[in-house]
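The structures considered in this document are given below.
FYI, it's all coordinate maths here, none of it is from the lab. Given the structure is predicted, the values throughout are model-derived calculations rather than measurements. Cβ atoms are built from the backbone, for glycine too; each structure is taken alone.
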Structure P
Amino acid sequence: MTGLGAVFRPQLAPERLRAIARLADESGLEELWLWEDCFGEGGISTAAAALAWTERVRVGVGLLPVPLRNVALAAMEAASLYRMFPGRAVLGVGHGVQDWMGQVGARAESPVTLLREHLLALRALLRGERVTTSGRYVKLDDVALDWPPQGPVEVLAGATGPRSLQLAGEVADGTVLTASTSPEGVRRARQLIDEGRASGGRSGDPHTVVVYLLAATGPDAATRLRAELVAEGRDQVPDLGVAGDARAVANAVQRLADAGADTVILQPTGDEPDPEGFVRFTAEEVRSLVP
């Protein structure tokens, strides 16, 4: 079965998260995803709160920008979530938006090198290993977590370009693709991820692909969807986003699944007038139409 979820976008004030997280839990939504967009809301703090307010929904963070975090701190925070909420936290890491990283003085000269070093160290720490490494960006001296996760956990990587996609396949447990990814883009991403898995000797390991899908429903859905695509310069890209009823959205989800997505996360427009209604729509109307 294709996984399905929805995004709590950082255009919403953080105090609105509690009600939406509880609604997600009660409505049967499988996954609620959060973003750590500069300079909105912190990914770990909001994920911890959402997990604490709920009982069953999985809470994903896509993504934590690695230039903002020492890898030991990232591992400590991730391990705490994994232990406190077993099987319910999903964390992805990525380059971060380079302009934002530059604003805070954290822009790396080689984002791919930083992501590789961070992923390798993070996954080792979360496996309970004692790590010493001296890379270009990541430096650890005899570091181990006192409280690593109690079993295997997934670490996902956000990726868009070919090198990052291959890297995700080589060293991550899954990949998060943006809403700028069409079904054909998912197919190409899968190919690049599989190349990375092969080069890393991980062809036999599972690798989850999560894709955001920009979606709008309601009487002004098409207008809102087009306005957002135009604002982001993506209106000329074929087969991006979907506007319409549950059947139209489910068909768009299925196209991404057929292209290789394991989980599709519906991303409302930034001006979504009814975020709670969008969660209900995803859980109660679209879910039953997606095999």
Structure Q
Amino acid sequence: MPDPSAVDAAVAVFADLREEGRELDSLVGDLGIPDWARPTPAPGWTIAHQIAHLHWTDRASLLSLTDATGFGHMVEQALKAPDTFVDEGAREGAELAPDELLARWRSTRAALDQALAAASPDTRFPWYGPPMKAASMASARLMETWAHGQDVADALGVRRIPTARLRHVARIGVRARDYAYAVRGLPAPAEEFRVELTAPDGPQVWTYGPPEAPQRITGPALDFCLLVTQRAHRADLALTATGPDADRWLDIAQAFAGPAGAGREPGAGREPGAAR
């Protein structure tokens, strides 16, 4: 029998993912056709590319939950072009008329929401990396929706109000610490770090790792999330590292799977610690 607390946590992240999608939808839902072609901070990607990528990945998640064979075919296609399949998926969707792309994204989001709710909480579903439970898949989708939503917001010159939904992004960023080292061919530190992040909507502090750990990261949760999704340069964020290993981690941290990204250049129109 599933752990009731785990079921409650899963329901909460499903709701947060739903709300994250709605927030991004509110940014793009009324855009004129020319605005869909606005460039975003991701080189070569317009707003249309960002939404097309989210639709493509939502669709992959939906297939993983509901059609393992169909998902396997997507993996086979990805293996044929491991360096380009992400860009190809975004480009294909971006070539659609904006109203068609928006309708497809909305429809897939709704279907994914239903599939997540119906999924067995203890079942692990296939993915491009290790298999994931439905709650973990939802957390990953929320992280990516938020990160690509930041690209859209930057393209539109919009400053979003951060919410407690960022706790999912922060948690992934902390848990992905060793991956950031591995993807660069570096040995990860043996000891855990202490991470203390000020929540965006109140005095609460989100904490990770042993309290006595000498290697520490402190600062606003928003800034940490911008860092680990590589949506802002460390120099533009109000994060403090104590200890050489923690300091090094802030230079390479990433919450997403795949190769190490180039990240953003310093001074990309941000003020350290400012609301975005």
Exercise. Output the label of whichever structure in P, Q has the greatest value of distance in nm of label points 7 Å out along Cα→Cβ at positions 167 and 183.
Key: P
Quiz item: P, Q: which one has Rg and Dmax of the Cα atoms in Å, for residues 191-238 alone, as calculated, at 11.1, 31?
Solution: Q
Quiz item: Given that distance in nm of label points 7 Å out along Cα→Cβ at positions 95 and 159, derived from a single structure, equals 4.0, which label among P, Q identifies that structure?
Solution: Q
Quiz item: Of the structures labelled P, Q, which one yields -0.28 when log10 I(q)/I(0) by the Debye sum over Cα atoms at q = 0.11 Å⁻¹, for residues 175-262 alone is computed from its coordinates?
Solution: Q
Quiz prompt | Of the structures P, Q, the one that -12500 was derived from, the read-out being helix-only ellipticity at 222 nm (-39500 (n - 2.57) for each DSSP H run of 4 or more, over all residues; to 500) | solution = P
Quiz item: Which structure, out of P, Q, was distance in nm of label points 7 Å out along Cα→Cβ at positions 87 and 231 calculated from, if the result is 2.3?
Solution: Q
